[in-house]
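For reference, the structures are reproduced in the following blocks.
What follows draws every value from the coordinates through simple rules; no lab data is involved. Every value quoted in this text rests on a predicted model; they were computed, and no experiment measured them. Cβ atoms are built from the backbone, for glycine too; each structure is taken alone.
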Structure 1
Amino acid sequence: MGAEAACRVTFDGRTMTGQARLETAALEFRGGQLRLSISFTEVSKLSARDGKLSVTFTRGTATFEVGAAAARWAHKIQHPPSRLQKIGVKPEWKAPAIGVDDERFLDELRGAVAALTVGRVVRNADAIFFGATKASDLTRLARLKTMLKPNGAVWVIRPKGRPEISEQAVMAAGKAAGLVDVKVVAFSPTHTAEKFVIPVSQRG
């Protein structure tokens, strides 16, 4: 979950009161007729002073009156968590990856976990990274569940904005497999990753 603050925002000659939210990769605001979603990659200039966070991005400059949180939010925008940090990767993990064609991610994992297996699933996995491109791929989730440690997780990595594998389809498939969804992260500019775990009541 991101950090939230009720605040005033000045942008494009208008000042609106509403809710600002700092996510892992974007700063968002909803208030009155103003809607902003500023990706960290769009930000060209940033300052925090007297409780005001000033953000210059591709559409102009927006000033967020977030009080004491201004400096903290500026730091998070300047130093966003890495992909592995967002996932919560741990050095002792045994982590299979199947259907994942992001070679950069696989290299990142290889240097961060105790054991990475690519293309096959091993038992008692701490985390399984499962690349899916269509809804029919998701029938494998029930099988993947049986290969997890009780407190392990399956991360479903899917392309964004593709009707053949929607968020709704992924959530429904996870539930049908007896898993619960607990987290979503922006995996890359083109992909989203959703985390599923075994319900606590079913862990041995």
Structure 2
Amino acid sequence: MDPVDYRAQHRHRMSWMPWLYFRLKPKDQAWARQWQLTEHARRCALEQLSLDPACFIAPEAALFAEPHRPIHIGASSHVAAGAFLHGPLQIGDHVGINHGVSLDGGAAGIHIGDGTRIAAGARLYAWDHGMDPDRPIRDQPPRSQGIRIGADVWIGANACITDGVDIGDGAVVGMGAVVTRSVDAGVIVGGSPARVIKARQH
């Protein structure tokens, strides 16, 4: 196979499965790292981004960080294709944001601790708006309390987390859960609305 074609397909594969970037063979590391550094520079010239050189950002991901809505992404973290990130966002080290994830920081922002994994299709919205019956929905004022996700958290595929929620270190949010209240450290929650299923065993 022609090396150019191989690299193009390998870049495409890593965009959707970005953990592969961190497992590259030595012969592929040099070109892949340069590819990522070029991608970082392109994005940082356009948006208020702070990207650790060791993080991976898929070209097909959408990152929007206008003034006063910065995004920071730490070392060895990844953002996969089809993800939507809107600041303010503070994303730690070794965080996995997989394809189709939406993170909208509202005004107060989203903080994600080190080592957390967010599975495909999860939605985190750190803002909401009123539902006053005397005003049209389009005229309702927005509000934002922020979302805080601890370290070593697993958020399952298609889970939704609403504004004002804190999730403690080591918690697990089940696939498809709708989290409307804060979650203690080290527990597993699931359902809609999410409830504690059990504590993780260590």
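To test your reading of the models, identify which of 1, 2 gives 21.8 for mean count of other Cβ atoms within 10 Å over residues 99-106 when calculated.
Value 21.8 for mean count of other Cβ atoms within 10 Å over residues 99-106 corresponds to 2 out of 1, 2.
Kindly point out which one of 1, 2 the value 2.4 was derived from, the read-out being distance in nm of label points 7 Å out along Cα→Cβ at positions 67 and 163.
2
For FRET efficiency 1/(1 + (r/R0)^6) of positions 35 and 91 (r between Cβ atoms, R0 = 41 Å, to 0.05), find whichever of 1, 2 sits highest and give me its label.
Across 1, 2, FRET efficiency 1/(1 + (r/R0)^6) of positions 35 and 91 (r between Cβ atoms, R0 = 41 Å, to 0.05) peaks for 2.
Given that P(r) over Cα pairs in 5 Å bins from 0, in percent, derived from a single structure, equals 2, 8, 14, 19, 17, 14, 11, 7, 4, 2, 1, 0, 0, which label among 1, 2 identifies that structure?
This figure was derived from 2.
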